[in-house]
Structure 1
Amino acid sequence: MCGIVGAVAERPVNKILVEGLKRLEYRGYDSAGVALLDGNTLKTVKAVGKVVNLESALEQSGVSGHTGIAHTRWATHGSVTEANAHPHVSSGQLALVHNGIIENHVSLRAALKGDGYEFLSDTDTEVMVHLIHQLRQQHKTLLASVQAAVKQFEGAFGTVVFDKDNSNEIIVARSGSPLVIGLGLGENFIASDQLALLPVTRSFIFLEEGDVARITRDTVEIFDADGNAVEREVVESNITQDASGKGDYRHYMLKEIYEQPLAVRNTLEGRLNNDRVAIDAFGDSAQQIFKDVKHVQIIACGTSYHSGMVARYWLEQFAGVSCNVEIASEFRYRQSFVHEKSLLVTISQSGETADTLAALRLAKQQGYMASMTICNVPGSSLVRESDLAFMTKAGAEIGVASTKAFTTQLVGLLMLTASIAQEKGLDQSAIVNAIKVLPAKLEETLQLADSIAELAEEFADKQHSLFLGRGSQYPIAMEGALKLKEISYIHAEAYAAGELKHGPLALIDADMPIIVVAPNNELLEKLKSNVEEVRARGGIIYVFADKDSHFESDNTMRVINVNHTDDIIAPIVYTLPLQLLSYYVAVIKGTDVDQPRNLAKSVTVE
């Protein structure tokens, strides 16, 4: 959600800023802008829509500079207009970009208006630049002004600001929204995601919560929330997969669907020792924590929440520990009970999901035995602030609708289940044996793509759909419904199939396609009865079924046969047909598959 890129250099930084924004397009946005300093001349260029529109406007303007900041905005306060796009400027002196939300912007705006400041936008961000400008009259340096200002802001922010009278300096502040400094020779950079800076550096400093930093061409000074000078570790990035290209695929999403067998292999690499999971994949203290744990509390949002719901079935069945799963935004705002010897597990692709991160910080005050995260981004806030971390190694995921991040999260959660089981002396060989064949099973399943593309044509005129599953396939049905609604804009709901008679049957007619996931397990006969309930009411059914489950296609039911799969890994395998279905339906509908409307990849605000 939103993207920031900044640079202070001896060379012009226009192309660096624009390229950085292009690399952050996956995060979701609706407008973009740049502010540049040429000597002590401050110029801004903004555009609604894609970064390419900004690039064109910037070229036409002839504006250039050696110091600059750039931003892609995802609207929160104020509609999508050039006036509301970042950067925002105060008195022609300061320019600022911001990710996050300032919750007390109304009172600050009123006070600043009373002091004579004119507001040109409807954003909460413009409050920030005017307040810093006002404080600039009271403090000797821009750094001191920002340090004073952040004490007045309530909410989450990652912000970058410069003063036109000092062209060799940018000031950055991080509170609840990630920022990373990129180190160069005679030039330094700032971004909300290291991916933006990979063309210019591989050396990074991840700012901690509350940090404020002063960045020049040759120096980086960092101060903690108390104003003390601090040193932060310099990390050399080992990212080898540059996801900036789609290759031969039409969309990033399709590319990432087909990358799942490799992504799972990468997740497993070096983490299986014969018939055991290597405990150190979770962290140095994992062995004792897993031995002691009696309860697991999972917290996540969106797709990650669905992966946690699958894990509940695994943890209780195979590891013998109780498990609760809760949406992070709900967990934060209710009084919860902490079980004895409880392990808190957060799940996030980005490691910066605002609600999940806030839930982790809250949980640390509530007495959990330990915290662990399953995440795809090394150095992210969740990774740094958790006791244990399992890196999914999925590689950069550009499509907003998560695919390989989800399947690798499931692999991580299944390995967590096996690890806890083995530390408690339980047999977990069945899990390990099933995991070993998973990449091959995923490759087999991808061969169904042509059949699914043909089936998707029947959804061209549909506006609603219903997904059904039982047991651990119920969360997979939920994920399938989420994918379809995200990228095709078809209204989709998911139900546990046994709940049909408790209300959803009222929706069934020929215009409401029913999508069913039907592996061959102990719940199959129950599921078949649910399917018959739909057929008896004129519903049209699409079944992804184990080839040995004896579903037969007819004029009311289309069956796509899936090769038989061990029930342990079936939730992961049956995810792929639902991803492919949503993709091909979206293509037929003509939507923006990789950047669906109103959505962002990394949700760093509440």
Structure 2
Amino acid sequence: MFLPVSLTRWIITLVAVSMSAFHLYIAFFGSPDAYVMRGMHLAFALVLAFLILPGWKGTADRPSLIDIALLLAAAACAIYPMANLNYIVNRMYYVDDPVMLDYIFGIGLILLVMEATRRATGWALPITASAFLLYGLTAGGQSVGIMLDQLYLTTEGIFGIPLYVSATYVMLFILFGSFVEKSGAGQLFMDFALALAGHTAGGPAKVAVITSSLFGTVSGSAVANVMTTGTFTIPLMKRTGYRPAFSGAVEAVASTGGQLMPPIMGAAAFVMAEFLGTSYLAVAAFAILPAVLYYVAVFVAVHFEAKRVGMVGLPKPDLPRLGKVLSERGHLFLPLFIIVGVLLAGYSAAFAALCGIGSVIPTTWLRASTRRTFTPMVILDALESGARNTLVVALACACAGIVIGTITLTGLGLDFTGIVLAISQNSLIMALFLTMVAGIILGMGLPTTPAYIVQVALLVPALVKLGVQVEAAHLFVLYFAVLSAITPPVAMAVYAANGISRAGLVESSWAAVKLGLTGYIIPFMFVFGPSLLLIGDWDRILQTVVTATVGVVCLAGGLHSYFFWGRARIWERVMLIAAAFVLIKPGLLTDLVGAGLVALTIASQILLRPSEPQPVPASERSDGN
């Protein structure tokens, strides 16, 4: 039995808008007690989840009476610690035994969080949380009361750091992204990219890279980015001659990098700031050069592929003019600049997001072309969309809190560190490889944020113990949690792109890995050369940036059989790939060897360049003809 559709729609809008309004209120007037803020955040998320996510037999936005009962129970369980704040604060956890109501509401919340997370993200995260719970109660030697204390009656479990970050930062930045999207900035990003690169060789693919990098900084979700920008860029690439598989791969790889690109990045970046005990601005500073290298590599790979198969750009008369784009909609970039400016001024990320949100509507008033964008209904829609888009992150963070709480209580993190060190036999390369594999596997089943959180507890301590700088260790595991979106067999961003391109999954997955291969190498670069994270002397940072840039360009050339002077022969490809791998490790000797290999490649291309253009084999052409 279901509630009437009209009543359900009204309730969903009311709850979602109330959730957004609550977070705007606490961002402006200050955060209340931890249990109040986190409890309300989780209560809103659980209520929305059971309202809009299909249950066992329900449909989206159509809750059954069972769903209504579950959402009422979930809200009560989440609010219980807040309603009994004096009791929670004054009791001695691990000493005072939980009372019966603690057991009822605590066990209820754990089960309801896992069910809501199952609806939002699938089975992987709830099964992971259940496995850790089982470990804590059996091999971990903990009683039900102690586990309940840790996970429900302290801020070390469900109400821990991940949920705090979701409630404090992530919700506001997602809400900012919702307002930016409603402002028409998506069209600005697309027109801006078309005006910049549409006329060049492989222009549509370059447009996809630029647009997805811009949009990804706001959306923070690879799949959402693909479905938003890919609906335009993928058909455009196909119409201009790119194979469907390559078209989808370009969009998937470019969209995935959005979670790594400042100024906003994805939700995991805010969690990282809390774990590192530093500001979000510092995390953005660590991430900026690796992210730029990632996009440079993708952009150059697209260019080389286009030149190799003889593609041309779109006709200039058919493209928007940059001056006109900026004059009509360029002001919509202002909220992004405001966020960066507030962060640079030393204010918190939450305040920066609040300023960004507050600037979106006044910004649209600056030009007649956008002045009527925000009506009261559009504002309500933006508030509702922001709350809806927060669900996955909020529920994943709450469920990840179960995992982190169990690891902390049982000391499993220390045991796992010992296992990693024993398997790797204190070899940093082996430990990094094991961490990479674990990160990709975890990321395949979990959203980026919980995948990163689990790795921080289990894998980062081992890397730090082997001498990896702590910032590099955190960013290393984040990269592979993100790159799981394009890594077979569970490559969610590629799946999303395939839904638009209609290409074969195997072919698309291989093309995505080939395009994004530099992303798998960049983490090793900044582990061995922390100067890539803007750590150290500026002369060393500059040297590392130059050699790393040359390295990623060489890798793109080697993989796509083309360099600046023409198609790359087999020995030139070998030299380019070898140069790329040599330049991974900073050092005068490796830099000289890499420079020598690049010089040999250039000399070979110039001296042996054919007088007539060589036809591209039919099997290698992007148009398939």
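Just so it is clear, none of the values below were taken in a lab; they were calculated from the coordinates. Computed from a predicted structure; not experimentally measured. Cβ atoms are built from the backbone, for glycine too; each structure is taken alone.
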*Of the structures 1, 2, report the one carrying the highest value of FRET efficiency 1/(1 + (r/R0)^6) of positions 412 and 572 (r between Cβ atoms, R0 = 30 Å, to 0.05).*
1
*Value 4.4, calculated as distance in nm of label points 7 Å out along Cα→Cβ at positions 44 and 484, assigned to which of 1, 2*: 1
*For relative contact order in percent (Cα under 8 Å, 6 or more apart), which of 1, 2 scores largest?*
2
*If distance in nm of label points 7 Å out along Cα→Cβ at positions 180 and 564 comes out at 3.3 when worked out from the coordinates, which of 1, 2 was used?*
2
*State the single structure among 1, 2 that was used to calculate mean count of other Cβ atoms within 10 Å over residues 268-275, giving 24.8.*
2
*If helix-only ellipticity at 222 nm (-39500 (n - 2.57) for each DSSP H run of 4 or more, over all residues; to 500) comes out at -24000 when worked out from the coordinates, which of 1, 2 was used?*
2
*asked:* One of 1, 2 was used to compute distance in nm of label points 7 Å out along Cα→Cβ at positions 36 and 508, and the result was 4.8. Which label is that?
replied: 2
